[in-house]
Structure I
C-alpha cells in the first residue's frame, strides 16, 4: 500500500514539474513569436483555467451547491484577491517578454524577500533573524544569475519585482480568505481565475478563445492550470516540509528545461547563482515552517 502511494506521489510530482516546465516555456514561446501579448496570454490562461477548475470542483464535490457565496462581502473579498492574482501573473508574463524564462524564474526566487517586507509592514511581530539570514543567499544567487547574462534587462527586473510583490501579497490574502469562506483549493482557484478573466477581458475587448488561435495557446492554459493545482494535490500527500523542498527544486527544473529546450545561453557563474538562490529558497521555507510549529 505504501509502495503504491509512493509511486502515485512520484507520478503526480513528475506531472507537476512537467506542467510547470511546459507552462513557462510555452508562455515564453507565445510571447516571443508575437502570437499573444502579456495581457492576452494572461487572459487565455485565466479563461482556460477557470473552465478546468470549475469542472474539477464540481466533479470532486459531486454538486454545485458549494459554489454558492453567502454575501456580497464574500464576493468583494474574492474580487480583491483576483485583482492581486491578475497583476502577479500579468507582470510575470511581462517579465518573460524582457528576459529569458530561466532568468525570470531565478528572479522569482526572491519572493521571500517581499513576503518578509509585507510581514513586517502588516504586524508588529519581530521577524526571525534566521529568516533574514536565509534571504541573503537568495539575493546573492539572483545577482550572480543576472551577472553578465545576455537576457538581463532592468525592465524585466522591475516586472519580476512587481510580480514577486503581488505573489507575496496573494499568499497573505489567500490564506485569510480561504479560511473565511471555507472553500477548497480548486473552488478558490475557479473563482480567482474566473474573476481575473473578467477583469482582463475589460482590457482585451477583441480577445478571447477562438478556433483561429494555435493549439499551443490552449495547451499553455492547461499546463498553467495543472501546475498550480497539482501543487495542492502534492501537499495532500506530504508534509509542509517535504512540499517546500519539492517546490524549491521545481524552479531549477524549470530553469534547466528552459536552458536545454530554448537553447538559452547561461554562464557557469549564472548557474552557480541559480543553484545558490534555489537552495536559499529551500532553507528559507524550512526555517519558516519550523518557526510555525
Structure II
C-alpha cells in the first residue's frame, strides 16, 4: 500500500438522510439500551450519529491501486462531537472529506471528516472516522493533524467507576439491521475466518455503542443529551456474546468547561477499546 496514492481534501456531498424516529429506537434496541429518553423520543443515542452518515463515509472510495497488498480493513479510530443533539424526525445534510492518512506497524489509517448540518443550517455532528487497512505500507503520514485523545496515565489514580455490559449471540445481526452495516465479516463466520478471524465479530461501532451506554451511566447521570464528545481507538475485535468491562477515569475540565474522562473496555483479558475519551456538558 502507498499513502501517496490516497487523494486528500476533496469534498463529497452533501448527502441528505432522514433520522426516522423508529430507526433511532431500533438503533437503541440494537445496542441494548433501554434508556427511557430514547423510548419517549426525547433523546437520541449519541453514537446513532454514525447511521445517517454511513452513505457519506462510503461516498469517498479509496483508489484500488493505493490498497495493493492490503489484507482487509477494520475500523481504526473514531472521534465524534455532538454540537447539537439529533432530534428524531429531522434531516441531516453531510459532507465527507478524506482529511488524513497515517501509517503504523498495523497498516494504513485513512480518516474521513464528516460534517452534518440540520435543516436550519446548524452544525449538528462532527466526526473523524478512520479505516485501518491492514498490511505493509509506504509513503508516510499526510494530511491534517487530528485531535489527540491519548490515554493520560495519571488519570488512573482517579477512577470514576466500572460497569459490566453483556452482548447477545445475535448482536451483530440486530445491529446490522438497525445501522445498515452488514459487512460480511460481522454476519458470516466463513468470511470472517477467510480474513484471519476466528469467527464473525462485532462491528466496531456496535462495541462503542454498547460501551457508551455504560459511560453515560458512569459520567453523565444517565442523560445522553449531555454527551459532547466520544473518541476511541479500536484495539481488538470483540465477539457476539462477549461481556464488556468498562472503566472510566477522571481527567478534569476542558477549556470549554466540559467534564473530561478517559476510558477503556475489556472483553476478558483483551482490551477491545483503548485511548477512550468522553466529554460531558455540565
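Please treat every number below as a calculation from the coordinates, not as lab data. Computed from a prediction, not measured in an experiment: that's the story for all the values here. Cβ atoms are built from the backbone, for glycine too; each structure is taken alone.
Where does the value 20 come from, among I, II, when relative contact order in percent (Cα under 8 Å, 6 or more apart) is the thing being computed? Answer by label: II.
When mean count of other Cβ atoms within 10 Å over residues 81-88 is computed for each of I, II, the one that comes out at 21.6 is I. Computing mean count of other Cβ atoms within 10 Å over residues 41-48 across structures I, II gives 22.9 for structure II. With mean count of other Cβ atoms within 10 Å over residues 145-152 coming out at 13.5, pick the structure among I, II it was computed from. Matching structure: II. Using helix-only ellipticity at 222 nm (-39500 (n - 2.57) for each DSSP H run of 4 or more, over all residues; to 500) as the calculated read-out, with -5000 as its value, let me know the right label among I, II. Value -5000 for helix-only ellipticity at 222 nm (-39500 (n - 2.57) for each DSSP H run of 4 or more, over all residues; to 500) corresponds to II out of I, II.
If Cα extents along the principal axes in Å comes out at 52, 49, 46 when worked out from the coordinates, which of I, II was used? Label of the originating structure: I.
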